[in-house]
Structure 1
Amino acid sequence: MQSEKKMTEALQRTAMRSLETLCFVFSAPIINEEEHSKTGSLAVEVGFQGTRAGSMIFEVSEDIVSVLAGNMIGEGKITKEQERDAIGEIANVICGNFLPEAFGKGLVFEIAAPVVLQKIKKHPSALQVHLAVETGRVDLALCFDKPSG
């Protein structure tokens, strides 16, 4: 297992790469929080089990939800349900690509279906990644369950 700093860097790299390949958008780490304030958001949580268990929260500012979903889905009118599904799928892909990078490619993890959150859970001990994407932002929080034993 990697250090917390290396795991945060891996989560950031994985999220940036996933947003670029799935949604055709570039992202960058947020340096100045004041320049990228949130106006509302859509958040999903993806749980996972395996060598380590926990969950990842993927929060997207309201102003870019339709951009990410539209770029991922393609042409036509996108419904709110399709937006939620697309954001959930992006979260699933980020989580699914991060876990082998952090813990080793030969390990198996079970990733749960994404769940839309009505209220954002705050986890002070979570690994945090904040990215600027076009006019908005995405925030990721990854927390691990305490190992049993």
Structure 2
Amino acid sequence: MEIMVRRQKIKERKKMLDDLKDMIKRHEGFSPEPYFCSEGVLTVGYGRNLEAVGVSETEADYMLDSDIDSSLEDLRSIFPKWDSFPDAKKIALADMRFQLGYYRFRSFKKMIDAVNDGNWGKAANEAFESKWRRQTPNRALEIIEMLKN
């Protein structure tokens, strides 16, 4: 009997939480982009106060996983032979794509062409000669070394 009572309480709590969630969503609305609410507080999603709450490491890891998935999907569309690349080169290109984003990564046309031609030395050199390398030298030099070797 005690187990049935506990299950009923769990069911009632879940219903209450679902109803609460629905109400908050309805009142707050959803914004995928950060915005300033009526009180001037930076907010995102369903009224998430970024200034007071921020994001937890768990939430940040979830977002990172999602961003990595998007980057890898994009890289597969740029590099037809992506699946045959050595892991170190995939990691290097994915880190670079993550940092630069969709459009800026695509601006590395000569590097992309070199990778698609299998000319990793030229690809590394194109990355080395870039403004990106001068702006973020530590990260860029590590990636360039991975492309070379």
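Out of 1, 2, which structure matches 123 when volume of the Cα convex hull per residue in Å³, for residues 32-119 alone is calculated?
Structure 1 accounts for this read-out.
Given a computed value of 2.6 for distance in nm of label points 7 Å out along Cα→Cβ at positions 88 and 112, which structure among 1, 2 does it belong to?
2
Given -13000 as the derived value for helix-only ellipticity at 222 nm (-39500 (n - 2.57) for each DSSP H run of 4 or more, over all residues; to 500), which of the supplied structures 1, 2 does it correspond to?
Derived from 1, not from the others.
Tell me which structure, out of 1, 2, gives 12.9 once mean count of other Cβ atoms within 10 Å over residues 64-71 is calculated.
Working through the options, I get structure 2.
Work out which structure the value 13 belongs to, where relative contact order in percent (Cα under 8 Å, 6 or more apart) was derived from one of 1, 2.
2
Of the structures 1, 2, report the one carrying the highest value of distance in nm of label points 7 Å out along Cα→Cβ at positions 8 and 104.
When distance in nm of label points 7 Å out along Cα→Cβ at positions 8 and 104 is computed for each of 1, 2, structure 2 gives the biggest number.
To which of 1, 2 does the computed value 15.5 (Kirkwood radius over Cα pairs in Å) belong?
Checking each candidate, the match is 1.
Where a number appears in this text, it was derived from the coordinates with a stated rule and is not lab data. All figures in this text were calculated on a predicted structure; none of them were measured in a lab. Cβ atoms are built from the backbone, for glycine too; each structure is taken alone.
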